[in-house]
Structure I
Amino acid sequence: MSLDRLTSISFIMPVLNEEKHLASAISSIFDQIGLPKDQVEVILALGPSTDSTNQVAEALKSQFPVKIVQNPTGKTPAGLNLAIKAAKNKIIVRVDAHSQLSPDYTKLAVQILNETKAANVGGVMKAVGHTSLQQAIAWAYGSRLGLGGGAYHVGGQAGPSDSVYLGVFRKEILDKLGGFNEKMIRGQDWELNLRIRNSGELVYFDPRLEVTYYPRASLTKLAKQFFDTGAWRAELTRTHIAKANPRYFAPPVAVLAISIGLGLFLAGVGGILGLVPLAGYVFGLLLAAVSTRGLSFAARLNILIALPTMHFCWGTGFISGLFLKR
């Protein structure tokens with residue numbers, strides 16, 4: 001299949017409660033360099049939003065050639081599959097309604113697909129924040145202290161990868177493998193990329209492919225997101241233990257170590273040694289906040305809140321997910 005001509009591309013986007021970001025995400029698609037705008041297919045899988053997202057989507061149809069399919073469950077993998085089924089073109093570009101593609105993203109991705117013969121290519125999630133809290137969360141996304149240092153968060157060398165952020169796919173591969181696993185509410189991208197690799201196909205990471213991502217802007221939403229992500233990661237780890245990255249175990253180990261230490265201290269067993277795990281963790285937080293460059297003082301202070309929220313919610317979610325099947 002020749003990928004030289006950029007005339008056979010479908011952009012797919014699952015959408016739920018994204019009234020603030022949907023318009024900019026759509027605009028970034030139609031601002032792509034080198035794309036013939038009259039031949040670009042954009043498919044939104046609309047879930048049952050509780051804000052004005054659906055009205056925004058309908059309004060966008062008057063500005064752009066956008067196609068809408070209904071996703072009654074609102075679940076991401078179901079929406080992705082509905083959009084893939086409706087797509088007519090040979091290349092599928094997954095877009096998050098919380099993100100913006102860099103201007104040359106699609107043109108470069110198609111070039112990489114053509115050169116590497118990969119089934120899926122992707123690049124770096126560039127997290128960006130507006131408020132001081134969101135900036136701290138964005139910093140944590142791109143730090144090895146935050147999400148553990150995966151290449152699509154912190155960057156790295158181009159080459160074969162276990163998984164990539166979002167992805168630009170050959171549709172024939174998605175059709176062959178049955179698309180995304182709709183039982184995997186979180187982590188469905190990693191699971192699909194595992195099946196792609198197990199089928200003998202290539203998943204390829206290239207840091208030149210950059211996508212701006214706006215993380216959750218409140219602690220409650222961040223906590224829920226990371227608890228759910230940790231629980232689903234545990235589900236994937238149980239099922240594919242041989243493929244599990246050691247960094248997945250760092251947050252649950254930290255949660256257990258600090259909890260056990262505090263328990264022993266409060267029970268009067270072991271004395272002050274029980275506080276060592278907590279003291280070490282707090283020292284690491286302070287060091288991260290002090291040594292970070294490029295953030296305001298307020299954002300640095302928020303690191304002291306954002307990192308523990310991410311670590312402890314992910315860790316407790318992971319522990320619960322090991323014992324409670326989703």
Structure II
Amino acid sequence: MNILVTGGAGYIGSHTVLELLNQNYQVTVVDNLCNSSLEALKRVEKLSGKKITIHVADLRDETALDDIFTTHRFNVVIHFAGLKAVGESVADPLSYYDNNVGGTLALCRVMEKHGVRQFIFSSSATVYGLQNTTAYTEDMPLHPQNPYGRTKTAAEEILQDLCNSKKDWQVSSLRYFNPVGADKSGQIGEDPNGVPNNLFPFVAQVAVGKREELAIFGDDYDTPDGTGIRDYVHVSDLARAHVAALEHMPRQNTFETYNIGSGKGASVLEVVAAFQKASGRKISYQVVDRRPGDLAEYYAVPTKAEQALDWHAKQTLADACADTWLWQQQNPDGYTITKEEK
């Protein structure tokens with residue numbers, strides 16, 4: 001079975017490619033490398049002992065995409081490609097709609113043309129937005145609060161409409177909560193461009209001495225220690241979730257959504273304490289003002305994924321901290337930029 005993975009050189013994409021190869025799937029990757037590295041895929045090849053067919057192309061280039069589908073016979077598409085920073089999406093919404101929605105539209109048109117109608121979508125818990133509860137279930141109304149979340153919601157609506165109108169489409173949308181950690185080898189992990197947008201890479205960069213201190217956005221929330229609580233799910237568990245979705249595709253003309261999270265939350269200070277224990281380093285931090293729109297607490301109810309996909313998170317917060325620290329120690333400056341990428 002040949003799987004096309006868009007955005008396969010990125011953080012979650014590269015870990016999923018590794019899991020697919022380890023499960024003996026054939027993998028082709030298309031990635032424009034705007035926020036990823038070919039070095040990640042080279043390391044995946046070494047870890048798996050298997051080759052990856054790689055195409056450097058933008059999904060919005062429909063001619064290039066059509067050529068790729070003409071060259072290969074794909075069974076399933078796993079779609080990660082897109083921009084992913086909430087703050088950046090607020091500052092530059094047009095780029096996010098162009099990339100995330102435009103890329104998805106082009107991909108679906110080419111898939112339909114070539115008769116490939118099994119699709120696994122990389123979605124996000126940001127589609128839920130503000131809710132009246134801290135425990136998020138798939139049947140909640142969607143209220144995304146930023147352009148990034150709205151692009152994910154728009155893509156889901158496109159895929160839902162496809163399943164309603166076109167014959168044989170089968171789509172699973174995986175709504176991630178907070179991906180963290182790295183492969184246990186320490187060879188692949190999260191390599192953000194510039195200042196990290198997420199907590200884990202920022203904490204890791206403080207621990208390794210790359211940054212002086214962590215900014216904690218608010219310590220006056222209605223939580224046990226005053227800091228925000230999130231559901232952190234190990235990236236290797238996320239990778240397994242995609243293989244589980246591949247092995248449990250919904251019936252034809254069906255669009256399904258799944259929460260992919262651990263089912264429990266951890267506060268910012270709990271993450272800091274866990275990372276200090278894993279690294280043996282003190283994490284200096286400063287409490288600053290809350291960020292607009294940040295919620296006090298939310299976490300996934302992953303029951304549907306457990307029942308329908310036979311998937312549940314296995315890795316702990318301590319595992320994620322230990323694996324992130326190993327990655328950061330071995331790669332203090334992230335991936336080395338190769339000549340081909342310059």
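Readers should treat all values here as calculations from the given coordinates under stated rules, not as data from a laboratory. Remember, it's a predicted structure, so these values are computed and weren't measured experimentally. Cβ atoms are built from the backbone, for glycine too; each structure is taken alone.
Match the computed value 2.6 of distance in nm of label points 7 Å out along Cα→Cβ at positions 64 and 216 to one of the structures I, II, and report its label.
Numbers: I: 2.6; II: 4.4.
Structure I accounts for this read-out.
Supply the structure label, taken from I, II, corresponding to distance in nm of label points 7 Å out along Cα→Cβ at positions 24 and 192 with the calculated value 2.4. Don't skip to the answer; put the middle values down first.
Working: I: 2.4; II: 4.0.
It was calculated from structure I.
Here distance in nm of label points 7 Å out along Cα→Cβ at positions 200 and 288 was calculated and came to 2.2; which of the structures I, II was it taken from?
Values: I: 4.3; II: 2.2.
Going label by label, the one that fits is II.
Thinking of I, II, which structure, once distance in nm of label points 7 Å out along Cα→Cβ at positions 136 and 176 is computed, gives back 4.7? Intermediate results must be reported in sequence, preceding the final value.
Working: I: 4.7; II: 1.3.
Structure of origin is I.
Computing mean count of other Cβ atoms within 10 Å over residues 208-215 for each of I, II, which one ends up highest?
Values: I: 20.9; II: 13.8.
Sorting by mean count of other Cβ atoms within 10 Å over residues 208-215 in descending order puts I first.
Can you say which of I, II returns -15000 when helix-only ellipticity at 222 nm (-39500 (n - 2.57) for each DSSP H run of 4 or more, over all residues; to 500) is computed? Working shown, then result.
Numbers: I: -15000; II: -11000.
Source structure for this number: I.
Identify the structure, out of I, II, from whose coordinates FRET efficiency 1/(1 + (r/R0)^6) of positions 128 and 312 (r between Cβ atoms, R0 = 25 Å, to 0.05) was calculated to give 0.80. Kindly include the intermediate steps, with their values, before the conclusion.
Working: I: 0.55; II: 0.80.
Structure of origin is II.
Work out which structure the value 19.2, 57 belongs to, where Rg and Dmax of the Cα atoms in Å was derived from one of I, II.
Numbers: I: 20.7, 72; II: 19.2, 57.
That value comes from structure II.
For distance in nm of label points 7 Å out along Cα→Cβ at positions 56 and 72, which of the structures I, II scores highest? List each step's numbers first, then the result.
On the way: I: 2.6; II: 1.7.
Checked I, II; max of distance in nm of label points 7 Å out along Cα→Cβ at positions 56 and 72 sits with I.
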